[in-house]
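Novice: I've put the structures underneath this note.
Computed from the coordinates by the stated procedures, all read-outs in this text should not be read as laboratory data. The structure presented is a predicted model; accordingly, all values stated were derived computationally and were not measured. Cβ atoms are built from the backbone, for glycine too; each structure is taken alone.
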Structure P
Amino acid sequence: MDANDGFRELDRQECLNLLATVPVGRIVYTRQALPAVLPVTFRLDRDGAVLLRTSASSGLVSAITGAVVAFEADAVDATAHSGWSVVVLGSADVVTDPAEHERLLRTGPRSWAPAPREVFVRITPELVTGRELVGGRTLYGVHLPS
């Protein structure tokens, strides 16, 4: 971290610990050759993979299956001028193993918009990065009043 930029780089484990504290993130993928971003509910799996639950007929499923995607989640405290952001880059695939699907029905994320037929999408993390805004409101290392 540069002493004056107010940000601290997070290691992989810190990133995963923070991701486990929030229920909503954003998936970044390609739709018709253009970048697209959607808010989604998620849960981390035991291996650090990001799990999404969505309608099997969703355009999202067809757009991301087998693709490299980005997933981002964050938390911000506007009053304290602090927060963090974590980005996961990895390949997305629909969970097709019946036993794994059954396990995820019990332990995986819950959909906020249930559909008649849902699937789980696993984003296998290949790169996990994050940063935290520390020190509140500063300008060139000088603390500013709120």
Structure Q
Amino acid sequence: MATKKATRRPAKKRPAPRRPERHQPESLRLRSLAVSLTVNDLVRSLAWYRDVLRFTVGERWQDGGQLRGVQLKAGSCDLMLNQDDYAKGRDRKKGDGMRIWLATTQDIEDLAAGITARGGHLDHAPQDMPWGDRAFAITDPDGFKITVIQE
């Protein structure tokens, strides 16, 4: 007795969804953005971002056996830290006029509690923002301002 093979019908092709027309001239479209910070003490800053905020260490850059920079990762985001060579002076103020915004879907209360438990000092505890997100702020060892928001 011969067995009958099941035959498959070819799947119906669905038309691809129409994309809206892009504005011209074409705008910049990015898939990621990385920030690079020049710090006074790379070892101290690396420890703070790794141990307090919980970034993971990616690449490390050395010159003449000296650590000159590191790539830190958090999800799909990169943060580079570079040792200041003090060519612009040792008293150069860092972090003035900028704020780094970190967006997450993680629980903001848990993140803030973990940071303070690991020795971090929040500029302000998690609070509701006027636009609907919840956020807290912290300042890194060089004065760079960071706001963490829960979307």
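Novice: With Rg/Rh (Cα atoms, Kirkwood Rh), for residues 22-85 alone as the yardstick, tell me which of P, Q scores highest. Show your work: numbers first, answer last.
Specialist: Working: P: 1.03; Q: 1.14.
Top value of Rg/Rh (Cα atoms, Kirkwood Rh), for residues 22-85 alone, among P, Q, belongs to structure Q.
Novice: Still on this structure: Say we calculate distance in nm of label points 7 Å out along Cα→Cβ at positions 54 and 118 for every structure; which of P, Q gives the highest result?
Specialist: Details: P: 1.4; Q: 0.7.
Comparing P, Q by distance in nm of label points 7 Å out along Cα→Cβ at positions 54 and 118, the maximum is at P.
Novice: Still on this structure, please answer the following. Among the shown structures P, Q, from which was the value 0.35 of FRET efficiency 1/(1 + (r/R0)^6) of positions 46 and 62 (r between Cβ atoms, R0 = 25 Å, to 0.05) calculated?
Specialist: Numbers: P: 0.35; Q: 1.00.
Label of the originating structure: P.
Novice: On FRET efficiency 1/(1 + (r/R0)^6) of positions 14 and 134 (r between Cβ atoms, R0 = 41 Å, to 0.05), which of the structures labelled P, Q is highest?
Specialist: On the way: P: 1.00; Q: 0.55.
The structure with the largest value is P.
Novice: Same structure, new question: With relative contact order in percent (Cα under 8 Å, 6 or more apart) as the yardstick, tell me which of P, Q scores highest. Let's see the in-between values first.
Specialist: Details: P: 32; Q: 20.
Result for relative contact order in percent (Cα under 8 Å, 6 or more apart) over P, Q: largest is P.
Novice: Hey, semi-axes √(5λ) of the Cα gyration tensor in Å derived from one of P, Q reads 43, 22, 21; which structure? Please report the intermediate quantities before stating the final value.
Specialist: Values: P: 33, 15, 14; Q: 43, 22, 21.
Source structure for this number: Q.
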